[in-house]
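Chemist: Scrolling down, you'll hit the structures one after another.
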Structure P
Amino acid sequence: MNDWGKGPTYDVLTYLDKAVALGFIDSSKLAVTGGSYAGYLVAWIISHDQRFKAACAQRGVYDLGTFFGEGNAWRLVPNYFGGYPWEATAKPNIERESPINYVADIHTPFIIFHGENDLRTGVIQSEMLYKSLKVMGRTVEYVRHPGGTHELTRTGNNRQRIDQMLRTMEFFERFISH
């Protein structure tokens, strides 16, 4: 509640640090990926932590105020952030928890995927994040899958799923091997 970013990021990075300390992970070759809420969390993490060499997000939410108006899961906004985007009590929470508001702090090479028919987390989420990063001259790529839905990487079109996996692998290899 009122904490989609900082608290969960702390959990993820704490366990990453423990895995690195135990020698399970090469900290010079870190990448991060996720879809839907985890796509949100990827954007949050790379806007608050610079240790990753590359990042990939699929079908994420990056602007909670816009998500309220375009996604079919819009009830998450008032339920998790204490009200609607125009309400004085909720507005600071929604702004604080929206990764788009930290886009200037994203320096990690980033690839973003979205299905053009995603009704859960509308495509404008990725369009806004991509365009913002592109305008700032950041290393970012964007793939908008024609006809793709929120099921993009789970049960969606097999060719698009394979395409997404291959592009992600190639992107990670390009930036991790440096």
Structure Q
Amino acid sequence: MLGNRCGKRLNGYVPDYVLFDLETTGISCENDKIVEISAVKVKNGKVIEEFSELVNPECKIPYYASRENGIADEMVKAARTFDEVLPDFLGFIGDSILVGHNIQSFDMKFLYRECRELYGETLANDYVDTLYYSRRKVPKLRHHRLTDMAEYFDISTAGAHRALNDCRMNQEVFERLSRIGR
């Protein structure tokens, strides 16, 4: 959902949401490009639909980024560009609450930039950042990276750093976090 204001961060569990993740050419939300975007739609705590697409960043993917996410130039050369993928992603998420790990500091900034550049508006969906949520629910842990949280809950980290795998892993983490202290 596009609007004039950015969505606000919520700090609690919601049973209906869209959990998403991005893979990028680097960590600069001002200069780097999206190379993969994935999401899982959740209703009453259960995944009901998935969205995943590689994205042609129209530039060379740096070695360090490919090493981290496993996405190489050859994999994205025939993919659609982000301006072609974004309408489909926006249609998939609708006005849902978004969920993701470290999205306040990273993923949301990429989406805000792209929405402003392409539509002159920003993404107005409210969101839950599972990094903050995990720090609140499990404060004793030293690290709260997504893989740390998955390991804490004995959830497989196989395929980590590919967007759809991270979505699936984080959806399980979010659901398990929601059960702590209930």
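Chemist: With helix-only ellipticity at 222 nm (-39500 (n - 2.57) for each DSSP H run of 4 or more, over all residues; to 500) derived from the coordinates and found to be -13500, which of P, Q does the value describe?
Modeler: Derived from P, not from the others.
Chemist: For mean count of other Cβ atoms within 10 Å over residues 23-30, find whichever of P, Q sits highest and give me its label.
Modeler: Q
Chemist: Hey, relative contact order in percent (Cα under 8 Å, 6 or more apart) derived from one of P, Q reads 22; which structure?
Modeler: Values: P: 22; Q: 31.
It must be structure P, since only it matches.
FYI, it's all coordinate maths here, none of it is from the lab. Source: prediction; values computed, not measured. Cβ atoms are built from the backbone, for glycine too; each structure is taken alone.
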